[in-house]
1. Of the structures labelled I, II, III, one was used to calculate helix-only ellipticity at 222 nm (-39500 (n - 2.57) for each DSSP H run of 4 or more, over all residues; to 500), giving -9500. Name it.
2. When semi-axes √(5λ) of the Cα gyration tensor in Å is computed for each of I, II, III, which one produces 90, 36, 20?
3. In terms of FRET efficiency 1/(1 + (r/R0)^6) of positions 390 and 502 (r between Cβ atoms, R0 = 25 Å, to 0.05), which of structures I, II, III is highest?
4. When mean projected area of the Cα convex hull in nm², for residues 182-341 alone is computed for each of I, II, III, which one produces 22.7?
Structure I
């Protein structure tokens, strides 16, 4: 079950990869079309406004069509064969489902407690999807329908029909089966989802009422779930669905940017719910403190090599918001230290919330600048100076706490190892230590280092015959294996050029970095 959940979490991340660029476009577009910032240049009848408004509306594509993106994104990571065809099947059957649901509610909405004549949006529980008026099931509904289609695709795509029915095989057969499956599913949705919506409204009230405590608990759980690869499942409904605000926090915040930019009130007073997207503060301010502690506690003869490792992975955390490379350098040698990290992250985010600083702060500096600092700096620069001051204080706290704990308990963080420098050694050195067991790849290493890395990863996972399936998230190659005893340990994966490997039973997550999509492509090509 854990394997399936982890695979689902990685597949769900596929559409999220588009959000970084879309967020930058919206942030810049909002800045240049807000009259309170740009003055008369951004008047609605000016050519300046009209040109930038074209760009801005294009940037909204991703956030305005989130359910469709999740419907077609899930099969990319979950379908076992013919992923592209499964994406088409999922889209068609998702629309079919909503046409069924639209007709059911238009005819018998009162019987299900739904006022289908109400306007979409607000508390009506209704929305428009591909010009179909239907229940607002958001990302959850999209993932549920896509999951059903993926199951049908994996089960029936290869069904062999009589030759005279050959035209109905493959995707057509999946669509035929799915068409009739969607009818009862639509009835179930009409019965169940309005009640779920009532529960969601109650949960929204609870979370909003919890204030700073709710923020602390949420941020702590998000950080704590990272080693298991389940953090996407926790935050996605908050960020991209209707758990606390209509349309999700990303979409809602971007919609409110013109109002926020024109106001001088505190950010928290304008959109208090945005405190839940504060997971990025620990990336920008916490990771540098950790890196400084690692460098300060490294052995003198290893400081240079430790610095060579720490600079790129720290910059990756600060600017891109990708923390696995630095977090996984100490997660496996001292899991309790990661818990301390999660506690500090939750505390920093809560302090920011209490100081009135909220917004889209889930990623790194690039995302924060595009959705916060660039469009909002003119009227909120004082709050961002306060944010910087608080953040730097916590950087010092991270440094002091980690330095004390590393030295007190002699934690073998980068640069403090007692053994040979496996973590920082070359592939050749490691292979020599392992009796040259992969020496056959040395020639290939000169020709194509990227492919050799993939071959080394495959070797570390027990070879082709040991692989069940593979997917990826932003930085990790997620692989389920048949026999975990054939797989290498974390030191091996660090020696070949990755940032390490997390193992949970038969589920392995190799931390590759931002180049993981290319690594996965090469990995699948070999398979």
Structure II
């Protein structure tokens, strides 16, 4: 299948070329000469992803065992998980609903009838000797993931992208191997065996690490918005396999390699970019790319060969005899004699779909007139959209002023203290009150910053109370301001003389003197008007 136009992204070509020097240093080549060769050869990367997302469920896909991260080894293992004879799988309805909802959010076609297969391979953390998956007839097919690439020095340029979804399939996870190098032995923890996963297979529509990382971040955000997966990559709830090859535009795709089990979007981008440059280096030296499985070493920034795939592994797929076909109904086909609570109704799930991230960004830009890059910041931070909209509802300040305070001040303090939005000491009502005081001219911008810092301390004081206690309010008595301005004029005859000679730029110095005399409690515009009147 020919690559879509997005796969031949000119910006990504420039990114690959600009990163050539750094990558070639790792590859122990002459950076300058190799970069020159690449600029002439115009290689293009081709990237497809397989994302394994752990479904949010209290129990496993085919057994009643609990799902809990970091539980004691082998403490959450049922007879079925341990593959004891005579045990049979029972499908978890909640996992099916999560898979259907994910498919709908990614514009997939939901198969009303899907089947389960056995994928046979031998490994110690797979005691039964096969994995139950949906290879031949998955639950969802033919979808798409819309995401955006933020580029530029300040990442203020947003480029829309689209990657096709080939299929989404339900499958069970395997156990975990714990390698003890000191004792030269491997231990097996089966707590994870049987945990419900969805595998999301993406077509090779991406061409660099930044695109792949952006797609995965968007997918992670969608899963978290739906509630179908927590998507915590640090806990292994979202793992990515990247299929990577290079070719010249207009020519067939090259031999691909697979980089397995990447659990960080940042490492995913680095692994893909390194692998693209490694393959270009191999081809330009007249060698061939091996069809192999590789791993990414984040310490060295390199991909490392694990095993070759030249001889295609025979997984001996066969229908799972212990699970009947999975039937999904809609309102039109739902049998009248069946309890709706006992079946999966696709129309009912569609009605429960929340506002998706890309729709939410568009709404924020259109409704509040904020910049597109600011909408990404709001949506990407859990709970920040709700915080922003609550502040806007309760303040007279413009949305643009609110977004400035949230991004430059509120979010900065959250990051500095490693806190989430719901852990903040400042509530929307407190920030709204502060912005109202500023908007009505009761306090200056510098005083507002001081009040904000005091609110962050979480001492229970309101913005108005802090202004009163710290005497930060602007002087409202115009007669008093006129007296202060008159004193400043009398105390600076040289500056007054310059102004009378036509050099009105010196007026700013007098305004500064008034601000110093009032400790910043004078409104600059009002002070300027008074001084101009007195000096005219």
Structure III
């Protein structure tokens, strides 16, 4: 069918003979007249042809030639990497390498399909993160209201404690006032009597000055010499109120080891001993490295051998899983044990399969812990650089903590990590011989260096925010408050040797591993 010349101001011409166009080949992108369509169909094409009426062709499915805008592209110049029309083939691109446009289209569609598959494969991860973010967003007001309620409740506790302390101070001041008044009253009576005697002696002296009675004068001399003069006055200073910050004052009053009605034992007891049976490292002699407690009160142990062991609290071995790395850094995440490899974070599934959760690139992972937010916090090191990264379960980087407010490195040698109940992220730094705490935003909070500890090793926190720090070559366990202030040592009856890995069991108990003996001890450090 021929196109009418009255239907448009410009007649589209056949790409082969410049006659009015009637058909269009979608496969080749060629405009064709009635005679040329037969010729075109005789030309072999590995993809065949797709001939349609020119008036029904979709202009959006074609591309127009840059050199001849009135023509559609039907070929592809590999030399110039551009689509061209049939006129260009015989003129500008005559000596170039030419291919069918359909071949290039097929090539591009394959690339597009591959990339689309890649994006579609990550869609699940994106949807998971989106779902997590949506849930957080929907629950954020509730969470913050709960925190406000906690603050209100804590404020009420403080008010009660302050009222109690104020009442006590008032009573102390009342007692001091009574004591002061008694002293001053006795002093007043004494000096009133002395003034009366002085006045009496003065009257006698005036009288004797007019007398010539030597005998009376001699007797009076003895009397006046015995009369005491001004005695020492009691110096009783008024009390002063020394100002403390509220939290510091309350800590001093409560001694912080009595929080929530819990009292730290003066001599903690060892309630159970577990021989983990890990072999010794040939160079450093280390056996037991880390541990993580499950919801049903069992403990995963990691040591020098390439396996993880699950013990109950009575020391019975329930399970052993073979791994390809040493179990130096463990934590529990979604009821599964997680550990760090040489370049990744791995999880042991219910079927004892080792599953790689995500890789850490050219940063080597060390300590790992699960966060209250449902994320994982991992210590990473690359050469002399150290940082803490917050990951989602799929390995998406959510936060990086590396520098302080002065852009100086926070860590020199980050090893173990824990999150406190107030959101502080606490890391043990081997080279600094310190624990370093930042808040949930990564802002520096405090640093604590072991008093008698040669190297800080592992760290854990209990339900009221105490920070428990072990030292690799010090036979003591340090306890800090939430602000990083040293409270006391935890030294169990019978002692502890080279304490390393530590975890909190609940009910006022902790489990501490002796690095060199491979023995884990359950220590009850809170009195009932």
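Here, each number is a calculation from the coordinates, and none is a lab measurement. It should be emphasised that the depicted structure is a prediction, and the values quoted were computed from it without experimental measurement. Cβ atoms are built from the backbone, for glycine too; each structure is taken alone.
1. III
2. Comparing all candidates, it corresponds to III.
3. III
4. Of the structures listed, the value fits III.
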